[in-house]
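Read-outs: derived from the displayed coordinates by stated rules, not from any lab. Remember, it's a predicted structure, so these values are computed and weren't measured experimentally. Cβ atoms are built from the backbone, for glycine too; each structure is taken alone.
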Structure I
């Protein structure tokens with residue numbers, strides 16, 4: 001997920017959507033879904049400002065560790081292997097204006 005987030009960091013929303021649609025990573029599907037939600041939230045919080053996808057840019061995007069589900073897999077000689085099914089929290093902040101280059 002962090003690899004896909006790094007691809008679109010600081011880009012305009014329409015450019016980011018194009019990158020995500022052409023990405024072969026499975027995480028890009030979830031990132032584009034969250035990006036659409038962030039744009040919708042921006043338009044809900046700023047009803048007086050009409051901002052298109054080409055005016056908004058990704059101000060912040062970060063991926064934090066989420067809960068880990070622990071499972072057991074039977075192994076030879078009565079043992080068990082631990083399987084950790086990791087998840088994450090994705091946060092995207094969009095804003096209007098010019099992106100800040102670092």
Structure II
């Protein structure tokens with residue numbers, strides 16, 4: 001019986017995944033309490049963090065909520081959109097590639 005020794009040489013190159021910022025945008029209708037609730041429940045921010053981000057959104061027009069991989073960012077944007085729609089608010093969450 002022949003004895004075959006197979007050698008396979010390859011380099012496994014691991015790359016860090018691209019990261020995406022999730023932003024919340026200000027509007028004239030979504031309540032501050034609802035924004036804080038979204039930040040604590042969907043983005044798992046503490047009450048203090050959520051209030052600070054909510055004020056940034058209110059005063060600057062938008063704020064970065066977090067930086068995630070594509071799939072997680074996309075899921076959080078969709079969860080925010082769905083929760084806002086269910087509650088009658090036009091709260092806008094977007095994502096953009098992180099630098």
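Ranked by relative contact order in percent (Cα under 8 Å, 6 or more apart), which of I, II sits at the highest value? Write down the numbers at each step before the final one.
On the way: I: 32; II: 43.
Comparing I, II by relative contact order in percent (Cα under 8 Å, 6 or more apart), the maximum is at II.
Structures compared: I, II; top value of FRET efficiency 1/(1 + (r/R0)^6) of positions 14 and 38 (r between Cβ atoms, R0 = 30 Å, to 0.05), i.e. the largest, recorded for I.
When distance in nm of label points 7 Å out along Cα→Cβ at positions 22 and 46 is calculated for each of structures I, II, structure I gives the greatest result.
log10 I(q)/I(0) by the Debye sum over Cα atoms at q = 0.12, 0.14 Å⁻¹ was computed and gave -0.43, -0.54; which structure, I, II, did it come from?
Numbers: I: -0.49, -0.60; II: -0.43, -0.54.
Of the options listed, only II reproduces it.
With helix-only ellipticity at 222 nm (-39500 (n - 2.57) for each DSSP H run of 4 or more, over all residues; to 500) coming out at -13500, pick the structure among I, II it was computed from. Structure of origin is II.
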